[in-house]
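Chemist: Take a look at the structures below.
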Structure 1
Amino acid sequence: MKIGVVVFPGSNCDRDTLYLGNQLLGVETVPLWHKSHNLEGCDFIILPGGFSYGDYLRSGAIARFAPIMQEVIAHADRGGYVMGICNGFQILTEARLLPGALLRNTSRLFASKPVHLKAQSFNSLITSALQPDEVLQIPIAHGEGRFYMESDELKKLNDNDQVLFRYCDASGQITDEANPNGSLENIAGICNEGRNVFGMMPHPERAADAVLGNTDGLRLFEWALQLAHKH
């Protein structure tokens with residue numbers, strides 16, 4: 001098992017994610033440069049948070065055309081695992097590896113704070129270890145995190161059980177008040193139909209080390225240990 005973390009100009013969560021893999025999970029985790037065409041034998045690719053290419057045009061719009069993305073798309077098309085966190089989620093929607101779009105927060109302000117999440121599907125690698133009543137506290141840090149898609153697409157997303165997480169309050173209630181950015185139906189994370197590509201706006205890698213006082217995010221990366229064991 002080997003994890004690859006793509007590094008774009010403007011990425012700022014790549015080091016956090018590398019630390020998570022190598023130090024906290026004990027799984028070989030390597031950086032992958034945006035200009036490279038080599039995934040270096042990685043089994044699971046993570047597109048980290050940050051401001052790739054300065055978020056010019058739209059968040060993720062330029063990074064989608066980085067040379068490494070040709071290999072990431074091919075990897076996903078072969079059934080390989082890909083996860084996008086925050087800016088990485090935006091890149092995956094721009095690359096059409098995930099449906100929908102991430103628009104500017106309804107507040108028009110950058111939101112940086114802890115939020116609560118509740119898993120909605122347990123038929124995915126990153127949510128399979130969670131419990132139905134489990135509430136996670138994970139931080140967000142974004143200005144364009146409002147998930148949007150047309151109503152017919154939204155129905156399909158729900159019908160296919162592709163919604164991974166919704167924003168909720170501390171007691172697990174999914175309410176308008178618990179929605180930090182105006183996302184449709186409080187959606188915080190989704191997967192593709194093949195269930196091998198995942199995207200979420202909150203930052204689990206920032207809630208994975210006991211020194212930070214919160215390890216809720218580590219729960220989402222238990223797949224790494226499971227896959228490493230299989231390998």
Structure 2
Amino acid sequence: MQTYEVEIKSLLGNPENAQKVRDALKQADPSCTILSRNKQRNHYFIGGELLNLAEVMREHLSVEAAARLDDLAAKATDFSVRTRDKDGQVLLVVKASLGADSSANGVARLEFEEWVQLTLEELDALVLSAGFMYQAKWSREREEYVAHGINITLDKNAGYGWLAEFEKVVDDAAKVTQARSDIEEFMKSIGVRELPQDRLERMFAFYNAHWSEYYGTDNIFTID
């Protein structure tokens with residue numbers, strides 16, 4: 001079964017704004033507490049074919065996960081491939097766009113995430129062997145919360161500064177519109193504004209062109 005990720009981002013920038021969101025989450029849902037803190041490295045890839053990736057990954061995935069990746073590869077037209085090290089645990093991540101949104105940053109996307117028993121370097125090598133090439137490398141520190149059934153992350157991203165992500169994952173494309181509405185209503189209730197997609201795409205493009213200046217650092221840029 002495929003899953004659909006509905007995610008809206010909000011650019012916070014500085015630590016003070018991140019704290020305002022923490023306070024607002026607690027006020028909106030007194031049961032809301034931090035679930036985890038972790039450090040991540042995320043490597044983005046371009047240029048390959050998902051069918052080739054599905055083939056090289058087959059022996060490293062469960063039968064069920066391999067079938068989901070095969071299905072996604074057969075359906076996807078615009079997709080984003082990335083690898084992730086989350087405090088030493090490694091994932092393969094593939095996101096395919098729904099509608100006009102981009103696969104890298106869109107609000108609603110088909111999502112494949114699977115843990116693998118590999119190092120990040122070993123997984124990267126498999127992705128590269130499938131005909132992909134590096135697009136950029138990203139680093140961040142992440143805090144994870146849940147409030148009113150919505151997953152919230154506060155990320156201190158290299159390049160971007162503090163960023164909030166509000167997410168729901170659903171199992172049916174027919175539920176995507178309602179999930180987006182739920183997120184928008186919740187964001188409005190805590191006084192957080194959506195980062196417009198066009199600005200997000202400009203930020204993404206700038207980072208990709210200059211990622212070596214930011215990866216693994218606290219350096220931040222501003223793109224209007």
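Chemist: Which of the displayed structures (1, 2) returns the greatest value of mean count of other Cβ atoms within 10 Å over residues 158-165 on calculation?
Modeler: 2
Chemist: Also, I was wondering about something else. With FRET efficiency 1/(1 + (r/R0)^6) of positions 62 and 174 (r between Cβ atoms, R0 = 25 Å, to 0.05) as the yardstick, tell me which of 1, 2 scores highest.
Modeler: 2
Chemist: Compute relative contact order in percent (Cα under 8 Å, 6 or more apart) for each of 1, 2 and report the one that scores greatest.
Modeler: 2
Chemist: Something else now. For structures 1, 2, calculate Kirkwood radius over Cα pairs in Å, for residues 46-117 alone and state which one comes out highest.
Modeler: 1
Chemist: Name the one structure among 1, 2 that semi-axes √(5λ) of the Cα gyration tensor in Å of 24, 20, 17 was derived from.
Modeler: Here the read-out was taken from 1.
Chemist: Looking at structures 1, 2, which one was helix-only ellipticity at 222 nm (-39500 (n - 2.57) for each DSSP H run of 4 or more, over all residues; to 500) calculated from, given that it came out as -5000?
Modeler: The correct label is 1.
Laboratory data are not the source of any read-out in this text; all were calculated from the coordinates shown. Being a predicted model, the structure only gives us computed values, none of them experimental. Cβ atoms are built from the backbone, for glycine too; each structure is taken alone.
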